[in-house]
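Pasting the structures here.
Coordinate-derived values only; no laboratory data. Remember, predicted model here, so these are calculated numbers, not experimental data. Cβ atoms are built from the backbone, for glycine too; each structure is taken alone.
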Structure P
Amino acid sequence: MEMLRPIMMFLLFIPMALLGQKIDNTASFRDIKSQNYIRINYDNDFFTLSDFDYTQGISLELVDSWLKKNPVNYLLISPKQSETRFGLAIEHIVYTPDTLDTYQIQYGQRPFAAAFMVKSFAIATDTIHKSRIVSSLSLGLIGQGAGGGNMQKIIHQITGSETPNGWYYQIRNDLVLNYDLSYEKQLLRLNDFFSLQFNGGLKVGTLFTNASLGLNASLGIINSPFTAAKSNTKFQVYLYNQALVNAIGYDATLQGGIFNNDSPYTIPNSDIERFTLQDNLGIVLQFNRFYLEYVQTFLTREISTAKAHDWGGMRVGYKF
């Protein structure tokens, strides 16, 4: 019975979850055991046959030893007793209401919004206490300058989908400056077949301000993400489920930017759902130098007049 308890706990996590962030490449179940790698992420609700809310996300991340010289690292957390990897990422996220083809504002639905960011991040792993701290600083732009409308129109033309005509009413240009922290602690590990971790996170800035708590679990053939990056690795294939509870303080994709109040349509504070639930259920395959992942995500409504949403995502990585 003791051996079955972790598996039962993993199965219980599947209906749980909560909102961490739309693109999160630094969670332990996405660990690539190398000081040097590149990975691309692509999210789209096309994978779940829908087209609203968080409709697309793209990121390109690079972890490399030469990034230790990045001056932004002085603002990140890298404890002396931890092994720290430094990285850079470029991210682009796009949001739309339920109705795309109308030229009118869709009151009660999410505004059109897009953001583009450059992120510096540090992954600090404590191999003794089996924990890790990830810190990141993002700088970018939310609004027309992020190019979300043009990108979606081109994609819809290529795929023969309806034309998104409401981008004129999108969230207006404003600064994105965000500092994010996350902490993970291994709670349980059964050889190389099952692991359970605690998650905690805090985001403060002009794009997202929120806090989260939760758990993630992995089941399959798994290398520990809490060992040195230079350690020997082997073939891995495993399922994971991430569960978090998120308390929402501010969301510029719903409420508009901090400094620019000229957005034609935003969601009032009274309609923001201050707690959201999200479930990330995925499968990871790692072999030789390659990383492959597919994930499906379910998110409860973010505003009181909207509905729940789900999407899919793929990640491809390569160690060099």
Structure Q
Amino acid sequence: MPARRRALFALLCLVLLALASLGAALMAGSLALGPGEALSALLGHDDSLAGEVVRGLRLPRALAGFACGGLLALAGALMQVLLRNPLADPYILGISGGAGVGALLAMLLGASALLTSGTAFCGAFLAMMLVFGLARGAGSWTQPRLLLTGIIVAAGCGAAITLILALAPERQLPGMLFWLMGDLSQALPPAPDLIALVVVLAATLPFARELNLMAGGMETAQALGVAVGSLRLAIYFLASLATAVAVTCAGSIGFVGLLVPHLTRLALGNDQRLLLPAATLVGGSLLVCADTLARTVAAPQQLPVGVLTALLGVPLFLFLLHRRPA
């Protein structure tokens, strides 16, 4: 089968996987529904309790989870190209820490969910600008300098988060801890997250060829005519934007941005033209499945979705690594 057909077939399979994960999210819960019932409720043919549950609760949460997972996976794939480091993930540059400081400060002051999300995004944006400004200094930045600056900023944000948790009243601690572990139960309407996902993916795909060259080395890419400086800057801001939006939506959900690009690369190769959309679909599907399990496996208690992403992703990653060493 030609490479182009293989890529299209792989993307079609992943689209079907994404639809299946969304369908499972609509059917599973304390009010279990069959495929026909879920479809009828989704299309508005059912005005009973099932319709309200599917359209008002499960569908927005599933779409928010898909957008968040896709953003994290896409940001992770971009960060790994930018830093040329297979261990890079969306949180490595302190963006999640900045969002955590902003969100926990808002919670400490008793702010609403909307204001908490706003302060989380502001914190992530400030952390992004701080890392970029410090890493750049008086001249151009390099990957090691950017990575080291991000680690230092992340450590400072971690210390601030610990201080806030130590000062917080006991009644506020569960909500803060759930946010830090990842929680989609308070996710806002998914439209902004879906729009951000489409915008970031659409902005990166035209530069997939250049990203392939950058993955092979900055000097090689520059010798072949790639504007490395401006492209690195664009990647940094797009990956940071995707991470900020995802963290604002669902808190700090680990492993998706680190594992999903690896899983996709091991299964489909390292061509960014296929890897970026495939990782987006896999990340969204993984987080939707994890959130469905998080709200059903120990119902009525909800588990932190970040724990489920690790439990789902790590064994699959180890299996693929064993089958096809990197």
- prompt: Comparing structures P, Q by distance in nm of label points 7 Å out along Cα→Cβ at positions 36 and 284, which one has the largest value?
  reply: Q
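One of P, Q was used to compute Cα Rg over 2.2 N^0.38 Å, for residues 244-299 alone, and the result was 1.26. Which label is that? Kindly include the intermediate steps, with their values, before the conclusion.
On the way: P: 1.72; Q: 1.26.
Of the options listed, only Q reproduces it.
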field: Which of P, Q leads on mean count of other Cβ atoms within 10 Å over residues 124-131, largest value
entry: Q
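Can you spot which of P, Q the value 21 was calculated from, given it is relative contact order in percent (Cα under 8 Å, 6 or more apart)? List each step's numbers first, then the result.
Working: P: 21; Q: 29.
Label of the source structure: P.
Looking at structures P, Q, which one was FRET efficiency 1/(1 + (r/R0)^6) of positions 108 and 260 (r between Cβ atoms, R0 = 35 Å, to 0.05) calculated from, given that it came out as 0.95? Don't skip to the end; give the middle numbers.
Details: P: 0.95; Q: 0.60.
Among P, Q, the structure yielding 0.95 for FRET efficiency 1/(1 + (r/R0)^6) of positions 108 and 260 (r between Cβ atoms, R0 = 35 Å, to 0.05) is P.
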query: For which of the structures P, Q does the calculation of helix-only ellipticity at 222 nm (-39500 (n - 2.57) for each DSSP H run of 4 or more, over all residues; to 500) return -25000?
result: Q
- prompt: Given that FRET efficiency 1/(1 + (r/R0)^6) of positions 44 and 236 (r between Cβ atoms, R0 = 30 Å, to 0.05), derived from a single structure, equals 0.10, which label among P, Q identifies that structure?
  reply: Q
